[in-house]
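What follows draws every value from the coordinates through simple rules; no lab data is involved. Just so it is clear, the structure is predicted and the values come from calculations on it, not from any experiment. Cβ atoms are built from the backbone, for glycine too; each structure is taken alone.
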Structure P
């Protein structure tokens, strides 16, 4: 049966879809396929994954696309393989080799010391093929056009960088690692910098994102599974509940929020969700002094 034949005939409910992205597809490719499977054009994604990477990609459908810009996806987790013994133009296995050295004899203690230096609050120069903008253009666009890309170091936080396994190869060493980090951290840059510090060069061999913010692989669905059984990972109410602190309010307050009006502050830092007596997410709000101001009305009046 084709994906078109599986497309739901009824309207699509708003919510989030957590996709386990396969290798070889861009994030836009995933959005395009989900549009066909779910039968709606209103699909967007929060953040991106490189084509070589697999794992968690958060998509919003219908009205939930408006949630994407408010989601606190500031922490991420990855499983990765780092290859020591060669540096590449893209800092990963898809780039051209710039320099090679015998990385098979790198000591484990030296590896652990290098990892420790790249853990915590660090200054990191993004990869030349990153999505960082330079004079209004993406760095990867400039790099692919053959232009020289010079990016400034910026602060990132690597809260966890664990060595899980070390394998010796003919002229290289492969490291399986677990990385937990802030948004904006490039794991390929960690591989590059670790290899440089060890004097043998390094690049990213494989990358799998296991978590973005509160969303992990436990709720992720493959595209093949989605094609067989179209459906959301979380409806819009459960999505707000999972991603934001929750405050339950009475019907009168919920009605005021649905009109975009301010209500009494709850004393909560950052963005939080307001839920009506029926358990519906009515709005995302932020405290401004004694008032809570809607930043996104999820259930407008009428």
Structure Q
């Protein structure tokens, strides 16, 4: 629908205040180089939210990292699988809903497990993928436990009144203009950008929780973790696409979510070996760029 889109020039500018933090913070960054799904790893499963259920997501996911991730995955199978990441010790599963070109829905090629009744049509677009881990401005980070499951955003945010929504959309060259509930229209369709930032305050005990949210929560507006939680590396996935000009693209979603921009989300299962996690934590706590 036209109301789901807005010219990026009409999005209000974001004013950023001075950076908070203290001398105990962890200021490093670590880039995980895992490609951009050149292998064509797609399915409509979700091993975190709907383990064991084929097409449990009812929308197609785009994957990098672990090459075996599906509804049938277990901790053991993930640990044994290859990875697209440059660090062979990072077998983590990183995934998000695909973005599609809607100019000609007839160009769609169905992937195994997809259902026509899910009403996600269009040609799947492949983005440039950037995945960066960063530290915490108030504390050193601690290692994430292996097989920690983390989600960001809400795939059902449209019908949930925006609860747990974390969508952030912008265009290349317009970093100070970010929209959460509409797709931005970028000049000539170039540089459409999705920013998916994960929670980074762990309860110190659990690798998952019943709602997949309470074991890892977001820091406060300053970046400080709540009492009783420990700062862990914060993952931010940035996806950049060139799309056809105009209101001609949308992410996949559950049928009742109308492919709304506010439903953008992503999932992550940490399957780093201890040595890889130690290097990540050491980089962030030492304030390096790795």
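Ranked by distance in nm of label points 7 Å out along Cα→Cβ at positions 43 and 259, which of P, Q sits at the highest value?
Numbers: P: 3.9; Q: 2.4.
The maximum falls on structure P.
Of the structures labelled P, Q, one was used to calculate relative contact order in percent (Cα under 8 Å, 6 or more apart), giving 21. Name it.
Working: P: 21; Q: 29.
Label of the originating structure: P.
Out of P, Q, which one gives -6000 for helix-only ellipticity at 222 nm (-39500 (n - 2.57) for each DSSP H run of 4 or more, over all residues; to 500) as computed from the coordinates? Could the numbers behind the result be given before it?
On the way: P: -6000; Q: -2000.
Of the options listed, only P reproduces it.
For percent of Cα pairs over 30 Å apart, find whichever of P, Q sits highest and give me its label. List each step's numbers first, then the result.
Numbers: P: 44; Q: 29.
Evaluating percent of Cα pairs over 30 Å apart on every structure, the highest lands on P.
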